[in-house]
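In the part that follows, the structures are each spelled out as structure tokens.
Coordinate-derived values only; no laboratory data. Note that this is a predicted model, so its numbers are computed, not measured. Cβ atoms are built from the backbone, for glycine too; each structure is taken alone.
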Structure 1
């Protein structure tokens, strides 16, 4: 199958340009919100909880906060990116253009992942203004950032196709992603939970993302790093399978 890189890049560039036009909402707002988390949790709670797993509390929560922002922004960017063409009817022009379904997905998901990665790196730099933040495995940290951004941008793409109105579009980030992230070890270690709740937490997929990402910083985690990587890849494969099914059946794209 012959690829159409110009068509794919056109979709990608349009989505990136849309974020640039709304940079206050797309960039400044997430960075300010995450910085407030640093101040409230890092300073206020950190003054009472000095260390977690031998790490200063202010530094301990940084990977979880970056992951919180990365997950929510990846899902939001990708879901809005595909929902608006469906809402306005422009999706039919995209589907009738000489671009394959794969190129459509790469364009939308690639743009959403790029925006999330840029935000993640900005917040990582911002975190150094608040705490001393060592990174034991920088390449693994970047790999986790890229893998998570792509995976949850795929998930957001699915949400954007599933949603029939703006209310449904916001249900998943507000009622699923954010609660799971807060309960996924963002602000605490699973070791502080009773044994029963430690077991229950292992059914939360965000635990593996936060734990693996934190290991790349401090070499401490709640679950083994290979398990974290394996669960992340598994979720990405599930999202890819769903995207394939959507284009195979035309679910909410052709009607």
Structure 2
């Protein structure tokens, strides 16, 4: 087998310490609700509580960047009332949590194509990002209307629009156009609910990420869950295609 080159992007950890950047595919809200004979929106509300727990736990563990897959570009296929509930919960989360997030030194960043979101929500995202821009304790990234394939297509279109010569369309040039260009690459990507796929999430960025899957449904995820998966990560050896 031909060895792959080690990643070139800045910010990749060597694997010896706590992962700098942890990304989570928050899956299982609907199944959590179904098991309890509750409407799906109850599962999403419980999922918001799990978000609160994760955001509080991550900086205590030493994580610098926490990225949460909040709404994928494929989620528009869900029933209109569920989409409306998700958008409403997102809006409520930002309005109710922004003061505490800011006081706790959390910087907010949003990735994805926001052209399909409501003008009111986009304004709220912008205000939240601007208000917390100077915070340094941890960066919380919410992926909204995000799809990795769309992100890559947008990056390449940007290079074409700028007249970039073909020989200059390098890995570094594409990476610099991604929504996550100012962030370290994810060290650990977690998916809850027992599913074992990335579902169009951070495909480029995940090239050398460690993957962890847990059967826990997202609403049941807590600090102990996160610590256990970080501890598992710490036992791994990251070789980036080397020996």
At a computed 34 (relative contact order in percent (Cα under 8 Å, 6 or more apart)), which of 1, 2: 2
If helix-only ellipticity at 222 nm (-39500 (n - 2.57) for each DSSP H run of 4 or more, over all residues; to 500) is computed to be -13000, which of 1, 2 is the source? 2
Structure (1, 2) behind the derived value 0.45 of FRET efficiency 1/(1 + (r/R0)^6) of positions 161 and 217 (r between Cβ atoms, R0 = 41 Å, to 0.05): 2
The value 12.5, 37 for Rg and Dmax of the Cα atoms in Å, for residues 81-152 alone, derived from one of 1, 2, belongs to structure 2
